[in-house]
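J.: The next part holds the structures, each set out as C-alpha cells.
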Structure I
Amino acid sequence: MYLKLLISGLALGSFYAIIALGFSMIFGVTRVFNLAHGELLLAGGYVAYVACERFGLGFWPSVPISVLALTLLGVILYRVFRVIKEPLELNTIVFTFGLVIALQNLFLIFFSADYRILTTPEWSTTIEIFNVSFTRGQLTMFLTAFISVSALYFLLRHTFWGKALRATIQDREAAGLLGIDVEKNSILAFLGGIALVGLAGPFFASFHYIHPTGGIEATLIAIIVTIVAGVGHVRAIIWAGWGMGLLENLVTTMLGAAFREGVTSLVLIAILLYKPCGLADNQ
C-alpha cells in the first residue's frame with residue numbers, strides 16, 4: 001500500500017511540478033501573472049483529444065502535436081503581452097482573466113459542456129512490483145514526469161541558458177548589465193513555460209475528465225506550488241510539487257477526497273504565515 005501511495009504521489013507531484021515550473025518561468029522572467037495557465041493546460045488536453053479521437057492518432061504522437069500547438073499559441077500571446085502597459089502584473093492579471101473567459105467559451109462552443117477523457121486502453125493493464133499492482137498508465141505517467149522534471153532541472157541548473165534565465169528572474173536589470181540578452185530570455189522563458197503546459201496537457205486529459213471550466217484547479221495548483229517554493233527556485237518547486245502530490249494522496253487515502261483541497265489550503269496558509277516569500281527564500 002505504502003509503495004503504491006509513494007509512486008502515485010510522486011507521479012502526481014511531478015505533474016504538479018511541471019505545470020508550476022511553467023508558471024514560475026513565465027512570471028519570473030516576464031512578470032506575466034497568467035491566470036489562464038490552467039486553461040492553456042486544457043487546450044493541450046483538447047488538442048491531444050482531437051488528435052487521438054478524431055484523427056485516430058495514438059497517445060504519443062499527440063504529445064508533440066500538443067506541445068507545438070501550445071508553443072504557436074504562446075508566440076501570439078507573447079506579442080500581445082509585449083504591448084501591455086505598466087503596471088504589468090496588474091494589467092496582465094486583468095488580461096489573462098479575460099483570456100480565461102474567452103478560452104472557456106471557445107471550449108464550450110467546440111466541445112460542449114460534456115466531460116471528456118483521452119482513452120488509452122493499453123494503460124489499464126496492470127503490472128506487479130514487489131507484490132503491489134500498478135496500472136501501466138500510472139507507471140508511464142510517473143516515469144515520463146520524473147524524466148521530464150529531471151531534464152528540466154539539469155537544463156535550468158547546469159546550462160548557460162538556465163543560469164542566465166535564473167539570473168534574469170533574480171534581477172532583470174543586473175542581468176542586462178552583465179551582458180545577458182534579457183529580451184531573448186523573456187521569449188524563451190515564455191515559450192518554454194507554455195511548451196511545458198503543452199507537454200502536461202495530454203497526460204492531464206488521460207487521467208482526468210476535462211471540461212470547459214476545469215482549468216481553474218490547475219491554475220491554483222501552479223500558483224500554490226510556486227508560492228510554497230518561491231519564484232525561480234527550481235529545486236524547491238520540484239520538491240514542493242512532490243510534497244503536494246504525496247500530501248494529497250495521503251489525505252485522500254486516509255480522510256477521503258473531500259478533505260484534499262481543505263488540507264492543502266491550510267498548509268498553504270501556514271507556509272504564507274511562516275515564510276511569505278517561499279520556503280526556499282532566505283529572507
Structure II
Amino acid sequence: MISRTEAPEIVLPTFGQPVSGRSAFVVGVWGSAGSGKTTVACNLAFELAELGTSVLLVDADGRRPSIAALMNLVESGPGITAVTRLGRQGRLDESELRRLCTEIRFENHTLDVLTGLNIPNRWPELDKPGLEALLKVAGEVHDFVIVDLNDELESGLISSRAEGERNLATNFFTETADVVLGVFAADPVGINRFLFEARDVGFDYWPIANRVTPTTIGKHPERQIRESMAKLGRITPRAMLPDDSVSAHWSLLNGKPLRFMSKSSKLAAALKLLALDLFDSRAATLNSGM
C-alpha cells in the first residue's frame with residue numbers, strides 16, 4: 001500500500017493484452033459547477049482499478065480541466081490534445097496511447113490517466129474524429145473509460161476565433177457513454193442549479209448527490225433530498241455521497257485518492273459502492289450482448 005507521505009508511483013504505462021472484441025464501458029461524469037464532479041471521477045477510477053479492471057481516466061473538460069492538478073501530475077505531458085491529433089491523422093494506436101498516458105501504480109493495481117488541455121484555448125482540438133479514435137483504441141485495451149466533462153451542455157456555441165463547437169467534447173461523451181453520472185452539490189443552491197441545468201438534457205443519467213450533510217439541508221438530509229428532487233424534478237438520486245471535508249481536504253493536499261486516507265472514510269466507502277454499481281452495470285451489459 002502507498003504510505004501517506006508518498007505520492008502514488010508514476011511510471012510509463014504498460015497496458016494489458018487486448019481482448020478480441022472487447023469494448024470499454026464508458027462513464028461520463030458531468031455535473032453543475034462546484035459539484036465536485038472531478039473528485040468523483042478520479043476516485044471512481046481508483047476504486048474500479050482496485051476491483052481488478054483495466055481503467056482509463058480521461059480529462060475531457062474543455063473549460064476547466066482539473067485532473068492533473070487534483071492528482072498532482074506536474075509532469076503529465078501533452079495529454080488529450082496529442083491523442084486527438086493522432087486520431088485525426090489516423091495514427092492513433094495502442095502504442096501511441098500508451099506513450100501519451102500516465103500510469104499510476106498502487107498496491108497491485110494500475111490506473112491509466114490521460115490529462116486534459118494544457119492551454120485553455122486549445123479546446124477546438126477536442127474534435128469528433130479525434131475523440132472517436134480515442135474511444136476506439138481505448139476500448140480495445142480497457143474495461144472502463146471514465147471521462148470528466150465540463151458542466152455546460154449547450155450545443156451550437158461557436159467562437160469567432162476558432163472553428164468547432166465549444167461544448168463538443170462534453171456532448172460527444174454524453175451521447176456515446178454507457179452511463180452518465182449527473183453530480184450535484186447537495187445544498188439548496190447546488191440542487192437548484194442542477195435542476196435548472198438538467199431539465200432539458202437529451203440523455204439519461206444517474207443523479208449523484210454529493211456532500212450530503214445536515215449542516216446545509218437539515219435533519220435527515222437523504223430523505224429531504226429525495227423528497228425535494230422528486231417534487232421539483234421527478235428525479236431519484238442513484239447515490240448519496242456524504243460530506244467528508246477532512247478526507248476531501250487531505251486528498252486535495254496530498255494529491256491522492258480518498259481510499260488512501262482512511263479505511264473509515266464514509267465518502268470513500270460511498271464511492272466504492274458507486275463503483276460496484278458501475279461494475280455490475282458493465283457486467284449486465286456484457287451479459288445482455290449489447
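What follows is calculated from the coordinates using simple rules that are stated; it is not laboratory data. Since this is a predicted model, take the numbers as computed values, not measurements. Cβ atoms are built from the backbone, for glycine too; each structure is taken alone.
J.: Using the calculated result 19 for percent of Cα pairs over 25 Å apart, for residues 61-172 alone, pick out the matching structure from I, II.
T.: Label of the source structure: II.
J.: Output the label of whichever structure in I, II has the greatest value of Cα Rg over 2.2 N^0.38 Å, for residues 165-236 alone.
T.: I
J.: Which one of I, II has relative contact order in percent (Cα under 8 Å, 6 or more apart), as calculated from the coordinates, equal to 40?
T.: Matching structure: I.
J.: Right, here's the next one. Once FRET efficiency 1/(1 + (r/R0)^6) of positions 141 and 213 (r between Cβ atoms, R0 = 25 Å, to 0.05) is calculated for every structure in I, II, which label goes with the largest value?
T.: Working: I: 0.60; II: 0.05.
Comparing I, II by FRET efficiency 1/(1 + (r/R0)^6) of positions 141 and 213 (r between Cβ atoms, R0 = 25 Å, to 0.05), the maximum is at I.
J.: Given that helix-only ellipticity at 222 nm (-39500 (n - 2.57) for each DSSP H run of 4 or more, over all residues; to 500), derived from a single structure, equals -12000, which label among I, II identifies that structure?
T.: II
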